[in-house]
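K.L.:
Each structure below appears as structure tokens.
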Structure P
Amino acid sequence: MNENQANVSEGSIQPFKFKTVKEVYEARESETDYCVDELLPSCGMSILAGKPKAGKTTLARQLVVDVATGQPFLGMETQQGKVLYIALEEKESEVGMHFRKLGLSEDDPVRTWTGAVQRNTAVATLEATLKSMEGISLVVIDPVFKFVSGVKDTNDYVQVNNALEKLLELARQYSVHILLVHHMKKRETEDLGDAVLGSTAITGAVDTYIALKASPEGIRTLATQQRYGQGLPETQLNWDAETRRLSLGKTAEDAQRDAAEATGKRIEKDIITYVTTHKGCTQEAIIDAVTGRTTAKKRTLRALIDSDLFVQSGTGVKGDAYRYEIVEMPTETVQ
């Protein structure tokens with residue numbers, strides 16, 4: 001008999017009080033309150049993950065300022081309130097400089113902590129803070145595993161789950177949203193949920209998972225997986241260097257489509273220019289002269305032939321390759 005069983009006397013345990021289907025159907029649907037509309041629920045927890053230099057801290061600070069001042073975050077309405085910003089790896093001067101550029105005033109309700117904490121007491125200290133301060137809407141912890149204790153291996157599901165569960169309990173109990181900043185794996189993966197460094201318990205414990213990516217070309221994208229509301233598809237982020245703010249742009253799918261269309265138009269223009277200046281050129285010469293994917297260049301050339309813009313001569317057999325030239329447009333006679 002274990003300790004828990006020993007503390008329970010016989011006859012003190014009551015059966016579960018199950019509800020009938022009718023009772024379930026008659027229950028009123030509860031509305032979800034949000035710290036950031038349709039993204040970060042109040043009384044909830046999220047994780048913002050990205051590789052080093054992807055912009056995690058920049059985006060987290062923007063969130064801090066937007067919630068504290070009640071302005072939209074990435075175009076989504078916020079519930080204005082006090083914010084606790086715990087920056088465990090940052091210099092106080094850098095935090096202040098960034099907040100100033102983001103437009104945060106000295107009187108705005110943001111409280112910051114920079115530097116290390118005692119991990120074995122950090123969660124309890126945060127709870128004491130939440131007890132002593134009213135009106136807190138958001139807590140940001142950057143990075144999370146320099147704050148919680150009991151996690152010797154971030155790949156250990158039980159250790160991670162137990163550590164994050166304590167923070168989630170605080171979020172529920174004190175009606176705040178807690179955003180945790182963490183890292184992504186070095187290797188690329190198409191599975192968004194598998195991109196976070198460590199156990200799947202990390203994404204499983206939160207209400208919202210925000211994935212921030214940066215391409216080698218410096219293009220940043222953001223996507224979400226959410227327990228409540230509609231997840232955001234991978235979307236480009238626009239950067240304003242003057243205000244140091246990020247904003248949502250096109251979805252990655254739309255951006256790829258636009259880029260493909262632009263490339264197609266450029267290839268078409270280059271082919272027409274080349275054929276115009278190289279009368280009787282071969283397909284091989286056109287393909288070599290124009291930059292782009294070979295399949296795209298051949299497809300565009302075929303479309304120009306089908307549109308009757310090009311005249312094709314030759315049989316296409318060895319020694320008599322197809323040759324192309326622009327169709328001569330008849331000159332109108334002025335009466």
Structure Q
Amino acid sequence: MSERRATTLVSRSFLATVVAAALAFLLLVPAARSDDAPLAWTAPTPADLTKFSVAVGKQVTINLAAETGVAFAAVHIEPVQQLPRGAHFNSSDGGVAKASFRWTPAKTGTYTIEFAASSLDLFAPNLRYVIQVKERSYTLSTPAKAHWGFVLGKTVVRAQPRQSARAVTTLATKTGEGTQNLVLALEGRDVSSTETWYRVRLAILPNNSTGWVPSTALSKLTLVTTHLYINRSLKRATLKRLGRTIFQARIGVGLPYWPTPRGEFYIRSKFKGFGDPFYGPVAFGTSARSAVLTDWPGGGFIGVHGTSLPQLIPGAVSHGCIRMVNSTILTLERLMTVGTPLTVT
């Protein structure tokens with residue numbers, strides 16, 4: 001064998017030994033983990049692009065944390081851009097940094113916020129969150145509890161809770177009988193921290209109509225816990241307080257061609273001393289309307305009142321109004337206030 005060939009064989013043998021040794025060393029070294037980043041977000045940090053939904057006036061809170069495995073290094077968390085107006089951000093630096101974002105939005109809309117975490121020349125991926133701020137809706141009237149308010153000034157009623165919505169009708173401060181006008185508030189909606197609308201029941205045709213008015217159009221809402229139910233087929237009136245029956249009476253209702261209308265209404269006014277025995281000692285005006293004239297003064301509206309003809313009760317005897325014997329209407333007066341919801345079935 002030549003000297004050159006011997007040298008080549010020795011070189012190849014040495015290289016094979018080195019490669020084998022290197023492979024053996026690699027088998028002894030554990031594989032690097034993808035989550036062993038030198039700087040990373042940790043719990044309770046929400047995932048990137050998490051979406052939050054919150055109502056106007058309600059607080060949203062986002063808690064963040066980030067840590068580094070580098071000894072003696074401190075992590076810092078900060079917002080990337082200017083925060084929404086009124087938002088609060090607190091943070092503390094350290095090997096494990098913590099931060100908190102708190103905000104009570106005042107206006108509806110979609111908002112994006114972004115946060116960064118850094119330590120020396122290390123940076124974690126920025127996190128972005130989307131906050132959807134919606135209107136806040138809530139119920140104001142149920143069968144057991146309801147709210148009503150006086151109309152403070154001439155007000156346009158809208159089909160939706162915004163000034164640009166279609167006009168439904170106009171509320172006056174006085175009823176046709178000269179009493180202060182009031183409406184039953186069914187629902188509230190906060191469209192901003194400074195603007196609230198109420199959906200109210202309306203004393204117009206068609207019956208059961210509703211619309212929206214700004215809260216500033218009404219007095220402070222008054223709570224009422226009574227609810228009057230009229231059953232036309234049984235010729236019976238039932239008054240409940242907080243859902244419990246406290247009064248029942250036989251009644252007169254409308255004739256078939258002057259029917260007492262079905263639907264959801266409310267007690268709009270109270271009168272005493274008519275000077276006309278036909279209406280008895282007390283009469284309540286309601287928001288219910290008839291398509292034909294009724295025996296209510298001025299016609300059109302449905303009343304709940306006494307009678308000078310008690311022998312006709314119970315029965316279908318009126319032009320649409322609800323009649324009770326005088327002793328019964330006086331009892332009802334002691335138990336029921338204006339603003340009380342009225343259901344006619």
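K.L.:
Figure out for me which of the structures P, Q the number 16 belongs to, where relative contact order in percent (Cα under 8 Å, 6 or more apart) was derived from the coordinates. Don't skip to the end; give the middle numbers.
P.N.:
On the way: P: 16; Q: 12.
Among P, Q, the structure yielding 16 for relative contact order in percent (Cα under 8 Å, 6 or more apart) is P.
K.L.:
Please state which of the structures P, Q yields 5.7 when distance in nm of label points 7 Å out along Cα→Cβ at positions 124 and 204 is computed from it. Intermediate results must be reported in sequence, preceding the final value.
P.N.:
Working: P: 2.8; Q: 5.7.
Source structure for this number: Q.
K.L.:
If you don't mind, another one. For the read-out FRET efficiency 1/(1 + (r/R0)^6) of positions 228 and 276 (r between Cβ atoms, R0 = 30 Å, to 0.05), a value of 0.85 was computed from one structure; give its label from P, Q. Walk me through the numbers on the way to the answer.
P.N.:
Values: P: 0.00; Q: 0.85.
Computed on structure Q.
K.L.:
Work out which structure the value 4.5 belongs to, where distance in nm of label points 7 Å out along Cα→Cβ at positions 132 and 172 was derived from one of P, Q. Walk me through the numbers before you get to the answer.
P.N.:
Details: P: 2.7; Q: 4.5.
Checking each candidate, the match is Q.
K.L.:
Could you tell me which structure in P, Q was used to calculate helix-only ellipticity at 222 nm (-39500 (n - 2.57) for each DSSP H run of 4 or more, over all residues; to 500) as -3500?
P.N.:
On the way: P: -10500; Q: -3500.
The read-out was computed on structure Q.
K.L.:
Tell me which of P, Q gives 63 when you compute percent of Cα pairs over 27 Å apart. Provide the component values of the computation, followed by the final result.
P.N.:
Values: P: 60; Q: 63.
So the calculation was done on Q.
K.L.:
Which structure, out of P, Q, was distance in nm of label points 7 Å out along Cα→Cβ at positions 68 and 156 derived from, given a value of 6.1? Please list the in-between numbers first.
P.N.:
Values: P: 3.6; Q: 6.1.
It traces back to Q.
Bear in mind these aren't lab numbers, they're just calculated from the coordinates by the rules spelled out. Since the structure is predicted, the reported quantities are computational estimates derived from the model, not experimental observations. Cβ atoms are built from the backbone, for glycine too; each structure is taken alone.
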